[in-house]
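As structure tokens, here come the structures.
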Structure P
Amino acid sequence: MNFPNLVSSKLPNSGTTIFTVMSKLASDNNAINLSQGFPDFNCNKDLISLVNKNMEAGNNQYAPMSGIIGLREMIAQKTEELYGAKYNPDTEITITAGGTQAIFTAISAMVKESDEVIIFEPCYDCYQPAIELNGGKTIYLQLKAPDYRINWDDVKKVINHRTKMIIINTPHNPTGSIMTKEDLQMLQKITSNTDIVIISDEVYEHIIFDGNQHQSVARFPKLAERSFIISSFGKTFHTTGWKIGYCVAPKNLMAEFRKVHQFLVFSANTPIQFALAEFLKVKSHYLELSSFYQNKRDYFINNIKGSKFDFIPASGTYFQLLNYKSISKEKDTNYASRLTKEFGIASIPISVFYHESVDNHVLRFCFAKKNETLDKAAEILCKI
């Protein structure tokens with residue numbers, strides 16, 4: 001049939017995400033999938049039981065738009081205990097259908113036509129499309145390999161009267177780097193006496209290593225007053241498929257956030273919210289996460305020390321970058337594909353996290369896996 005051309009794409013340069021592409025390639029080639037960021041082990045059985053209990057109890061209808069109050073109160077308590085910041089659970093915390101939805105909602109609530117938004121590459125792939133869909137202009141700044149730190153002089157140079165927002169991410173996906181206290185102090189100084197809003201993507205807040213302390217925006221009052229902070233229960237409790245996250249922000253920003261949220265998803269999964277509210281009462285469920293994943297990181301990198309890959313141990317997240325410059329000069333997209341097809345191990349090429357390809361011959365591997373999975377992966381990597 002002949003159809004009229006009714007489509008003028010709002011995202012003409014966007015296709016299928018690299019995560020979908022590499023996961024399918026892994027499946028097609030029966031490869032070990034260390035590409036997409038999800039655990040291959042189960043979450044805590046007590047959490048499953050709590051979800052089931054709340055389903056059986058009839059908590060299966062719409063939750064309040066902002067989330068059930070019990071969960072918001074637990075988030076407020078956790079945030080104050082960890083970061084010394086007080087947020088009102090009634091007016092300053094909203095439960096979302098995952099971190100990505102929260103980021104999209106915050107951008108949609110604040111960014112208007114021709115507003116400029118600064119992001120740092122390589123970056124998670126949901127930022128730029130949300131900016132573009134809302135008529136904004138993305139300003140790209142590069143984090144330089146191998147440490148992937150922000151150059152604050154570069155930030156100062158691009159800020160102008162059109163700068164509406166800066167998006168930061170710590171611990172950082174895809175590189176595993178973290179922002180320091182000095183970084184946050186510099187951001188606070190740069191944005192003081194401006195109308196710039198911050199989105200702080202902190203979905204890996206509880207996965208940070210080597211005795212470092214997570215530098216949440218919430219620790220810095222003058223920065224927090226202009227910031228949306230995004231977090232994820234999926235990352236924290238090994239339940240990425242449940243798609244439950246949250247946003248905290250001062251009352252004036254949260255009021256705008258909820259205007260969009262109510263028409264985007266209205267509310268998030270009800271029985272899971274009830275379960276999480278109870279599960280959070282046991283603080284070890286999140287306080288012990290750093291040591292759990294540091295053991296995973298160390299197990300993985302110790303097993304590949306005999307390989308030809310170069311690496312700096314990740315400071316946070318559950319991703320480890322490996323540089324293959326001593327092995328091949330191929331483009332990272334081609335090399336990642338070849339590793340999947342010929343060697344049976346899937347990763348993510350880092351160049352895809354830039355708007356214009358920057359190829360440092362680096363691949364991202366997810367180590368949120370069972371030890372037997374990591375053993376098999378390490379065996380392959382050491383043979384290459």
Structure Q
Amino acid sequence: MAALMVGHCAGMLDLVGLPVWVGACLVGFFQLDPQQAGLLATLFLLGEVVSSLVLAPRFGALPARLLAVAGYGVAGAAFLALALGGAEYPVMAALHFIGGLGAGCALTMVHGTMGRSARPHRLFACAGLTLGCFAIAVLGSGKAIIADSGGHALFLVFAGIMAGAALLCALAFPQLPLRAADQQAARAPLSPRIWFGMAGMGVFCLAQSMIFPFVERIGAERGYSAAMVAAVLMAIGFANLVPTPIAAALERKVRAELAILAGIAVHAAIILVITQVPGVQAYAAGVAMIATPLLFVHTFLFGLLARLDPSGRAVAATPAMVMIGSTVGPLLGGTLVLTVGYRGLGIGVVLFGMIAAACFYRMTRGVTAHD
């Protein structure tokens with residue numbers, strides 16, 4: 001479990017670290033414009049998507065431990081090169097893509113293994129709780145690291161995180177035998193219901209990643225102090241400790257479709273508060289809770305997909321379904337900021353959330369507790 005928890009955190013580093021990675025590091029330190037910075041994040045996410053799309057359909061027939069170790073090793077080497085190299089944009093772009101390829105490979109193996117556990121919903125909730133603790137460290141220290149030692153130091157920290165995940169996976173990555181029922185399920189095509197769920201998660205993550213990299217910039221451009229913005233970013237991590245334990249406790253008490261749709265509605269409300277309501281109190285409260293609906297929804301979706309597809313292929317594709325939306329999000333969000341500002345960005349995020357809700361509704365319609 002420790003290997004899976006640490007692997008989950010390392011593979012999801014982009015999702016918790018984008019505000020300091022894109023906002024404080026790429027825009028603030030390296031002086032890239034929002035569109036350029038968003039493209040670098042997009043390239044990392046694209047690498048994760050490519051790896052997951054290639055490997056997830058073959059999950060169960062591949063050496064999961066070896067690929068997890070190798071993937072995190074490649075990602076760590078890419079971040080080390082970013083830390084030691086110059087700031088030439090083409091080099092940074094290539095290294096971001098290579099790092100994404102490695103992280104996506106490893107994370108696919110981690111999530112596929114989680115999906116074939118006895119209680120995937122609960123295990124993924126534990127992983128989400130661990131990720132919340134990890135986010136506190138990343139968001140709480142990221143701006144300070146950049147201020148004290150520069151953006152290269154942040155990439156060095158990221159390299160160490162990936163190296164630690166590779167080491168722990170080498171020592172303790174679990175090996176789960178593929179049962180006969182799983183082998184039969186692996187030969188069957190995925191149902192349309194599962195495809196709708198995967199599409200919905202992709203769109204929902206697109207909506208989240210359109211705004212999440214820029215919440216630090218929203219505060220800075222409104223004139224809020226750097227200390228206050230840093231405190232709000234660290235509060236994201238504390239808020240993220242809440243949704244996954246709640247999702248675990250409600251696993252058998254609340255229907256998945258109700259939990260998922262409620263989470264999307266809460267997310268829309270939070271985005272509107274951040275982008276449309278003036279005042280530091282509204283900004284701080286909204287940003288602190290910006291990631292909690294996604295974690296809540298994803299926990300229920302992960303458990304539901306694992307139940308609908310016992311082969312583990314659907315949940316092994318978690319990096320693809322999460323990152324394929326996130327791949328476009330930073331670039332699209334940066335473009336909208338340049339053209340219509342942060343208020344227009346907020347409206348766009350809510351519209352994409354509505355599309356995700358329609359996909360999830362189609363997925364969960366008619367699902368019973370025994371499906």
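What to note about this one:
- Which of P, Q yields -0.44, -0.60 [log10 I(q)/I(0) by the Debye sum over Cα atoms at q = 0.11, 0.13 Å⁻¹, for residues 222-333 alone, calculated]: Q
- Distance in nm of label points 7 Å out along Cα→Cβ at positions 46 and 286 from the coordinates reads 1.5; which among P, Q: P
- Identity of the structure behind 60, 55, 51 (criterion: Cα extents along the principal axes in Å, calculated), options P, Q: P
- Relative contact order in percent (Cα under 8 Å, 6 or more apart) derived as 30 - corresponding label from P, Q: Q
- When FRET efficiency 1/(1 + (r/R0)^6) of positions 78 and 254 (r between Cβ atoms, R0 = 25 Å, to 0.05) is computed across structures P, Q, the figure 0.05 traces back to Q.
- When helix-only ellipticity at 222 nm (-39500 (n - 2.57) for each DSSP H run of 4 or more, over all residues; to 500) is computed across structures P, Q, the figure -11000 traces back to P.
- If FRET efficiency 1/(1 + (r/R0)^6) of positions 102 and 230 (r between Cβ atoms, R0 = 25 Å, to 0.05) is computed and equals 1.00, the structure in P, Q: P
- Source structure (of P, Q) for FRET efficiency 1/(1 + (r/R0)^6) of positions 110 and 150 (r between Cβ atoms, R0 = 35 Å, to 0.05), computed value 0.95: P
Values quoted throughout were computed directly from the atomic coordinates according to the rules given, and no laboratory measurement underlies them. Note that the structure is a prediction, hence the values are computed from the model and not measured. Cβ atoms are built from the backbone, for glycine too; each structure is taken alone.
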